[in-house]
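Just so it is clear, none of the values below were taken in a lab; they were calculated from the coordinates. Worth saying up front: this structure is predicted, and the values here are computed from it rather than measured. Cβ atoms are built from the backbone, for glycine too; each structure is taken alone.
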Structure P
Amino acid sequence: MKNQSRLAELFALAPVIPVITIEQAAQAVPLAEALVAGGLRVIEITLRTPAAVDAARAIIAEVPAAIVGIGTVLTPDDLDRAAKLGAAFAISPGQSADLLQAAASGDLPFVPGIQTASDLIACVTRGHELVKFFPAMQAGGLAMLNALGGPFPQVRYCPTGGISEANAREWLAHPKVVAVGGSWIASASDIKTGAWSSIEARARAASGLR
């Protein structure tokens, strides 16, 4: 599938992709600046709040060093919104026939989410070689990833869900893991209080995990 090499390049830029849920668009630019200063340029802005689209738009416009992906993409309309925003990629917690078809019809690099072998078959037959494993810990952890490696040797993963500062290094040591997604880098409380220096410090620590 087209864009697989571009996705591989993006996800190789840093070991951790911060997964951001932002409540106020005004917080977006200083947050992104803190993450970039800490060495994490690739940022996932989730479509979980009314502020998400405006936040992503502000980062794309004002923080050129940031590489913005749109997460929690659930429908073809979400994918279309991400493309119109100028996002670098889109990523989903799951997959559906409609979503995979929309991704195949468009130009935006897309990372579908999987939990099972059946999910992977749907994605691999569409040409996807990089997928999100979600929720990683709850779906079987590293043991599940090892089990999937046999029938799907070509697939690479971005595990997300239950990944923390305590276990990220273990996940990143897996040969099929290109990066992990994590919300610990920028917690909701730190974003709310504008604790940018704390976020930058965690980003810097995360950027050195591999």
Structure Q
Amino acid sequence: MEFINELKFNDNGLIPAIAQDYLTGEVLILAYMNKESLKLTIDTGKIHYFSRSRNKLWLKGETSGNFQYLKQLSYDCDGDTLLLKVEQVGPACHTGSRSCFYNSPIKQTDSAKLPQSIPSALEELYSIIWDRKINPKEGSYTNYLFNKGLDKILKKVGEESAEVVIAAKNQSEEEICYETADLLYHLTVLLVEREITFDKIFRKLKERQKV
């Protein structure tokens, strides 16, 4: 753990740590670590922070059961911020939200006017479906698909693909958009089921741009 000596802890012996979902890239929480909590994190594989309000070490999920498991650890160019890629069990926020970053100064009516990139829209969909997988909700169609298994999901992907073809033949823009949205949703369910991130898909698309 010699790299710890390269880090820049503040006057209180702390360094900010950003936890990010290792599958979706969603930022979950910003907390602080000291050298002891960082070493415990590396030794145990479970994320330990240092609570400034309680002035003590804090095992994330110790009381709630919403543990974070370390998948990757890196630090920035200045060595004064940590980035933790984690597997999050349950919600990350004490409020029950998936992420602590759920407050937005932009109203829904305003945000609808802002352009959203295709990758970010798909990543948001992926995050929602992934959360449904690990936090099942009664009556959820997504959970119905996961419960039925891979064959059911593949059947739906096939059916929705055919619907897109029919919509295109009908030359109806509204129908094409509707059926394509259905297809993208079911494809995303398939990716979550197989634990394949959109990042891997985007990299393949990038490779094809060179052709």
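The maximum of relative contact order in percent (Cα under 8 Å, 6 or more apart) over structures P, Q, that is, the highest value, falls on P.
Of the structures labelled P, Q, which one yields 1.00 when FRET efficiency 1/(1 + (r/R0)^6) of positions 22 and 126 (r between Cβ atoms, R0 = 35 Å, to 0.05) is computed from its coordinates? Matching structure: Q.
State the single structure among P, Q that was used to calculate Rg and Dmax of the Cα atoms in Å, giving 20.7, 67.
Structure Q accounts for this read-out.
Taking mean count of other Cβ atoms within 10 Å over residues 70-77 as the criterion, the largest value within structures P, Q is that of P. Each of P, Q could give helix-only ellipticity at 222 nm (-39500 (n - 2.57) for each DSSP H run of 4 or more, over all residues; to 500), but the derived value -11500 comes from P.
Of structures P, Q, which gives 11.4, 35 when Rg and Dmax of the Cα atoms in Å, for residues 158-197 alone is computed from the coordinates? Of the structures listed, the value fits Q.
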